[in-house]
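Participant: Take a look at the structures listed below.
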Structure P
Amino acid sequence: NARISEDGLRFIAFWEHNKIISPIEREMIIDRVVALGRDKLALDKVKLIALMVLWNQHDDLDPLLIEDLLTPSDATHVH
């Protein structure tokens with residue numbers, strides 16, 4: 001899809017492959033990205049859209065999932 005960056009596409013594919021999102025949720029995320037009408041949407045924006053879609057579909061989300069979606073892709077974790 002020309003509207004999503006390669007990192008964004010890999011992110012979506014990884015999440016679907018690991019059963020974090022369903023095929024329907026994948027399509028909903030892609031639909032929302034396309035609806036924005038922008039080219040090559042960056043990973044951070046794709047993650048934010050994924051969070052909005054998942055929040056709309058589920059009553060509760062795992063806090064680690066939310067953290068992953070809200071953490072900028074260039075952030076370094078120090079634990």
Structure Q
Amino acid sequence: MAGHHAMQAANYASFTLDHARRLKDELAKLKVELTEAKKAVVESAKAAAAADVERANVAAVQEFLGSDEYERHLTEEAL
């Protein structure tokens with residue numbers, strides 16, 4: 001009977017260790033996926049910020065081109 005209990009304990013320990021290894025592997029995989037997702041979010045935010053800067057630059061140039069200051073500049077250069 002003691003041999004039977006020892007065998008059950010060994011089987012349980014083996015199962016538990018195998019399950020722990022699978023969970024550890026799954027955790028490592030999830031950490032990689034999370035890191036990749038974070039990188040994607042950062043890259044997306046960088047792209048959005050760059051687009052915002054570009055739109056602001058275009059708006060600033062358009063505003064300048066329609067300004068009195070630019071008209072004076074063109075007049076001065078024409079003289």
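Participant: Could you tell me which structure in P, Q was used to calculate helix-only ellipticity at 222 nm (-39500 (n - 2.57) for each DSSP H run of 4 or more, over all residues; to 500) as -35000?
Facilitator: This value belongs to structure Q.
Participant: While we're on this one: Check the numbers for mean count of other Cβ atoms within 10 Å over residues 20-27 across P, Q and tell me which is largest.
Facilitator: For this comparison of mean count of other Cβ atoms within 10 Å over residues 20-27, the top structure is P.
Participant: Computing FRET efficiency 1/(1 + (r/R0)^6) of positions 28 and 68 (r between Cβ atoms, R0 = 30 Å, to 0.05) gives 0.00 for which of P, Q?
Facilitator: Q
Participant: Suppose volume of the Cα convex hull per residue in Å³ works out to 91; of P, Q, which structure was it derived from?
Facilitator: Corresponding structure: P.
Each value in this text was obtained by applying a stated rule to the coordinates, not by laboratory testing. Note that this is a predicted model, so its numbers are computed, not measured. Cβ atoms are built from the backbone, for glycine too; each structure is taken alone.
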